Structure P
Amino acid sequence: MEIKVFQTAQGQPPMQEVKGHVAVLDTGEEWPVINLMPEITYQEIKGFGGAFTEAAAVTVDKLSKEKRGEIIKLYFDKEEGIGYNFGRVHMNSCDFSLGNYSCVDENDETLDTFQINRDKQSMIPMIQDAQKYGDIDLLVSPWSPPAYMKTTGRMNEGGSLLPEYRELWAKFYEKFITCYREEGIPVWGVTVQNEPKAVQRWDSCVYTAEEERDFVRDYLGEKMKDMGVKLFFWDHNKERIYDRSKVMMEDEKAKSLVDGVAFHWYSGDHFEQLALFSQLYPDKELMFTEGCYEYSLGAMDTVKIGEKYAHDMIGNFNNGCNIFCDWNLVLDEKGGPNHVGNYCDAPIMVDTQKGNYYVRDSYYYIGHFSKFIQKGAKRIANSKWTPDLDVAAFKNPDGEIVTVVLNASDEDKRFFFRMDGQQVETTVKAHSIRTYLFE
C-alpha cells in the first residue's frame, strides 16, 4: 500500500508532503486507532467551490492581469491549485454587490427589459476564465426579486414576494439561465431563495415554508425541470432543515420537483439535522452553499478560521453532504466591497492599495479536501478512538482512499490507521490538518 501525506500546521509551509509513512501487517493494535472500511460506502461527492460575487470579481479586476490570473489558477487548477469545480452566483444584487440592482427595469411587467449587462462587466469574465481549467457546475441563488414585485417595494430589509408576481418571478429564473447559457456558462442548479427566513439590512426576501413549497410546486419547479436544472430549497442555516423539509416533502408534487436541500453554517453545527434529512429522504441531496467568518464578530486567528472550515466540512460530509460551496472567492482588504458594510473574511484577500493578494489559512484547510477528493468519490465508513480529532474518509473513482484528519487540540496525537489487514503509524500535530492518500 503506497501512502502519501500532506500537512498544514502552524509555523510550517502549507500543504507540505510528509515522508516516512510505511504500511505494515496489522499487529493487533487496539488503541489509539482509526479504522477505515472502504467496502462500506455512502453518498457520492459532487464538488467543491466558492461564490463568484460582484465583490469578488471587481476586486480581482483591480489587480494586474498576471496576479488576477494567479488567483483564478489557485482556485481552479487541479495541479497547481486546489481544484474547484463548483461555483455560485447571485441573481440580481446581494450584499456583496456594489449596490442594489436588478436584471429588469422597475415596473417591467413583461420582462422585456431583461438583461445581464451588470454580470457581463466582471462576474461572467471571471467565471469564463475559471472555466479554462475545467467544467464548473454553477449554482444560481436570488437574494431579492425586483423591488416592485415585493410587499415592501424595496430589495433590502426583507419583505415578501407578492402572490401576483409568482409566475413572472419564476420566468425571471428562466431568462437568467438562458442568458448565462448564451455566454457559454451552463447553469447546473438554482436555489429558491437565499436565506428565506432572514430580514437583512441588505437584499433579502422572506418565504414561509408553505410559501416556498407553493412557489416550487405551482410555478418554479416544472420550469427548472424542463430546463434540466436542479432545484434546491431552504438555502439557510442548519437548525431548521427538518422543519422546512417536512413541509416541502409532505407535498408529493413539490417533493418530486426538488433535488435536495441547501444550507449554511451561521447557527452552529447541527449535524444531526443533516443526518435526519439523509435518513428520511435518501434520494435527495445535501448541499453546503455558504459559510464565512464575519468581521462584525470581532478579530479571530486565521488558523482558527481554517479549523472552523475543516470541522464543519467533516461534520457535514459525515452526515450526508455531497457538495461544498464557500462564500466569496476573494475580498478586498476591508472584507468587501459590500454595499451595507457587512464585511467578511475570504480564503484569498486582496490589498487593492498595494496591488497584491495574500492567501489565508482557510484556503489551505479547504484545499485538504478539494484538491484530493475527486468528483464522483464516495464517502466510506471510519471509526476513531477519540473526540479530539475530526475524521472523514473517501474513496476516489480510481480506488484511492483519501482521509482528512483535523487536530484542533493543543496536543500532538499519535495513532495507527487500520485498513484491509494493514496498519500505518502516524502523528498529527496540534492545530494542524492532514490528508492521507492510500493507493
Structure Q
Amino acid sequence: MKCLNCDHDVAKLDNEHLIACSGLTLQEYAIRHCLPLELLVSTDQLNQRPQAADFISIATTPGEAARAVLEGLRLSGLLGSEGEFAVIPGGIRWLDLLLWDLNFLNEYGFRFCQDYEFDESTNRVVARNKLRSLRRNLLGRPRDAMTPVPPPDFATALAVCIGHCGEMQAGYLFIALTRRVDADEAVVWLEREHGVAMHCLSGDDEEPVLLRTRTTADSGRLLAALEPQLRPMPGVWDRFHASTPELTVAKELSFDSAHFITDHPAKCSNQHGGRYVLRVKVRGRIDPITGCVVDFGYLKKVVTREIVELFDHHHLNYVAGELAWRSTTEVMCVFIWQRLIEYLPALAELELYETPQSSCRYTGPSLAEFQASGGNSVLTWFQQETLGRSPWRSLLRPEAGESMRTVGRVRSARL
C-alpha cells in the first residue's frame, strides 16, 4: 500500500507510520484524502478490545494541574467509563485539545487510543478517539487520608469545562454541567469572583444543568477572567472569537391542536382543530469546531419541550393565559418567540402555518430587548392587575344599576 503523504510503500497503513511521516492519525489521513476507512483499516485493527495488562497502574497522587483538568472534564460530563476503564472521548476536530488533556492526564495513566469499529447502524467503519486509563487510577490512595490533598483549582476546572462543552450563541455563552450542585457552585463563584451573572435554564429535575450568561457583557467578563486558562487550550480561544461565515438555519416541527377565537365574526369562533407547522430560524456564525451555527438536536429539543409538548393534542385556549382570548397565528408567534428567546438568543424568525394556505412570519425582540422590556403587552391584557379597575366598571355594580334605572324613569316622566 502506498502512503499518499510520504509516497512510500508500506506493509500496513497505521497510526505508527502516519504519525512518524506526517503527524496525522489514520482517521485524519482518511479525511484528508477523501477515503473511506473501510479501505484503510485492516481486519486485525477492527473491534479490538483493550486489555488491562497493557495499561500502567498509578501509585502516586497526581499534581494540581492534572487534578484540575480531570475535574473540568467531569464537570462537562466527558469523563465516562467502559468496564474497568475510565474514558474521555474526543471528536476528530478536537484531537489537539484531547492531546492537551493527555499532557496532564498521563499522571493518571491515561493514554491515547483510536478505536476502529464496524458500526452496524451506519454499515461502515468508524474511528473513535479516546483517552483511556484504568478506573482504579482515579480513586484516592490510602495514604491520601494521611496527607489530605486540597481540591482542584476551581478556575482551571471551570475553564476546562467551558473549553470542552461551552457554546457561544449571539454573544451569550452556554455551559452544560452534569450536576445541579456543580452548577450552583459555578454560579456563586462567577458572581463572587468576577461579577459574572449566570442564568439557569434547566428545571430542578433536569440533567445536565444548562447555564447561560445573563448578558453579552457577562460573556465578555467571563472569557476575560478565564483567558489565562483558556488561551493555552488548542482551538478554544479561536472558537469563541474567530470570524467565520454567518448563515441562517431552520428547523420545522408540527403539532396538532384545537382552538376557537373569541368574538370572531365568522367560523373561527367555533371550536375546530388542525395541524400547525412551525419553522424556527436561527442566524449566527459557523462554530469552527462543530461546523454548525446551532446543533439541530439542541434546536429540536428546545422547540419540542417549550412549544410542541405544550401545544400538541391540547386546546390552545386553555394551555396558556396569553392565548385564552386570541389563539391566532399572530399572537401565537409572539408567545412562541418569548418562550424560545431565552434558549435561542440567535433566533431570527418564526414562521407558523395554521393551514398550508394560511401562515404568519414574525421577528421579535432580541434577548437583550426582551430582558429590558419584558413580555409584549398584546399577550397580557387579561393578566394585568389594572383590569377591572377602570371607573367604567362602577356601572356594573348593583347599586349603579338601580341608580341608572331611577334616572331612566325620571327622564321618561319628563318626556
Taking P(r) over Cα pairs in 10 Å bins from 0, in percent from the coordinates of each of P, Q, which one would give 4, 22, 31, 25, 13, 4, 1, 0? P
Among P, Q, considering only mean count of other Cβ atoms within 10 Å over residues 43-50, which has the greatest calculated value? P
Who wins on distance in nm of label points 7 Å out along Cα→Cβ at positions 155 and 187 among P, Q, i.e. which is largest? Q
With relative contact order in percent (Cα under 8 Å, 6 or more apart) derived from the coordinates and found to be 10, which of P, Q does the value describe? Q
Of the structures labelled P, Q, one was used to calculate semi-axes √(5λ) of the Cα gyration tensor in Å, for residues 75-250 alone, giving 26, 20, 16. Name it. P
Looking at FRET efficiency 1/(1 + (r/R0)^6) of positions 27 and 243 (r between Cβ atoms, R0 = 41 Å, to 0.05), point out which structure of P, Q has the largest value. Q
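Bear in mind that the values in this text are calculations on the coordinates, not laboratory data. Predicted model only: the values in this text are computed from it and were never measured. Cβ atoms are built from the backbone, for glycine too; each structure is taken alone.
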